[in-house]
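Got some structures for you, see below.
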Structure P
Amino acid sequence: MKIIVAIKQVPERDAPVSIAPDAKGIEERELQFAMNEPDAYALEEALQLKEKHSGEVVVVSAGPERVGSTIREALAKGADRGIHILCDDLARRDALGVARLLAAAIQPETPDLVLTGLQSEDLGLGQTGVIVAELLNLPHASLILQVEKTDSGIKVKRELEEGWFQSIDLPAPAVLTIQSGGTKLRYATLMGIKRAKTKELRQINAAELGASAAPAVALEQITLPKKQKSTQMLTGSPKEVATALVEKLKFEARVL
């Protein structure tokens, strides 16, 4: 069973973020980077499937040279080999552009399963895995908590709203976006770190993949949220005030 896991390197959660001078990205010079946590759950799901059914786990990631350290982390946790798409302009590409790179690198591998995290911690768009499935012409399911191999393909458990779950059967190969928190993440062992140094990490220049970088969505400017203060006095009976307050929290503040 060959499983491809798409991972992304993102700024660490507590890293101080500032807007770049051109207002089209963030300033990266002082940032520390780490593996996107939702992708770490996708990797863990792949490693557990490999332990149950044997096979190979291949991680693929796009970005500049620094992304190699995140791929090595995945190899240290148990992935068998890595593919690094060298791309210095990844931050300038939209979800479609990134998905084109990943799909072009994944297709020759002819995997049985492709896993991605549900969304990235930096942008949170939740689109890349879905678009990869479309580009590869493969069935897709999202919000996956558990994957089981069956005689006809795979069976997955999806998380729905309000504590509901759904189990569905899918043919293989398929693309799944994994929900965070479904399993316990493993740490890289000292032996795993040593072995990672000898595992294959292949680099491919983005230009070699022939994936179009023309964005479908243009980013014009990044700005900080404007701080606003306003006071509203609610009048009426306690019941009327409570009803009006709930309405405002739901539809204006959107916190309920």
Structure Q
Amino acid sequence: MKVIGVIPARYHSTRLEGKPLADIHGRPMIQWVYENVKRARNLNDLRVATDDARIFEAVERFGGKAVLTSGDHTTGTDRIAEVVQNMDVEVVINIQGDEPFITPTMINEVAAPLLEDRDIPMSTLMHEIDEAEFRNPNTVKVVTDALGFALYFSRSPIPYPRNRGEQRALGHIGIYGYRRDFLLKLTEMSPTPLEKTESLEQLRVIENGFRIKVVETTAADYIPISVDTGEDLDRARMLLADRG
């Protein structure tokens, strides 16, 4: 079964222009992501999908593989679908290009359910979060059923801690695995009410009656930083410097 990882990367970002090329200790951020995930044993291929020649050329310079896509896509999912629509692959991993601390273990974990069960259309990851993250609307929370399939994703604290007991707070990690055919089907679905309300694209899947398998990552060295602002970039630089 062929598995491809695709990293969507666009230059124009409202809060941090050109962030895939942001320098982190002598390497662009996209290179940190690419080189980390390339070590995942479950990946047969890896591409960066971009509509910007500067990102394309930067990836080529460090020895990665990039694809120039249309500039009309509104989401990274659409950009990935363009890359794989004519490829002979079965599983597609959507990897965020602004998470320099992503690990190969996480790529293996999100791919595993799709490799083990052909009836699962989509997978993603979660991890335990603290109280501050639980209350933070920028941290997406997830709750699952007894079999590990998502019941809901929200920016609100879920479940509401009226009688929390031993219920752990779980945050979503925005890495997705799809069966290729399901990914192409997903991009043809219209945005749904809950998706638009929460601004969470994965809710489109649930609202259309499909299941998402959610795996709790075991990657102890993962640091959940998504670089969206200059402050995030400074923090990523500091943490990588501390790691040597």
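Just so it is clear, none of the values below were taken in a lab; they were calculated from the coordinates. All figures in this text were calculated on a predicted structure; none of them were measured in a lab. Cβ atoms are built from the backbone, for glycine too; each structure is taken alone.
Annotations
- Identity of the structure behind 18.0 (criterion: mean count of other Cβ atoms within 10 Å over residues 132-139, calculated), options P, Q: P
- At a computed 2.8 (distance in nm of label points 7 Å out along Cα→Cβ at positions 124 and 188), which of P, Q: P
- For the set P, Q, ranking by mean count of other Cβ atoms within 10 Å over residues 20-27 places Q highest.
- With semi-axes √(5λ) of the Cα gyration tensor in Å derived as 36, 25, 18, matching label from P, Q: P
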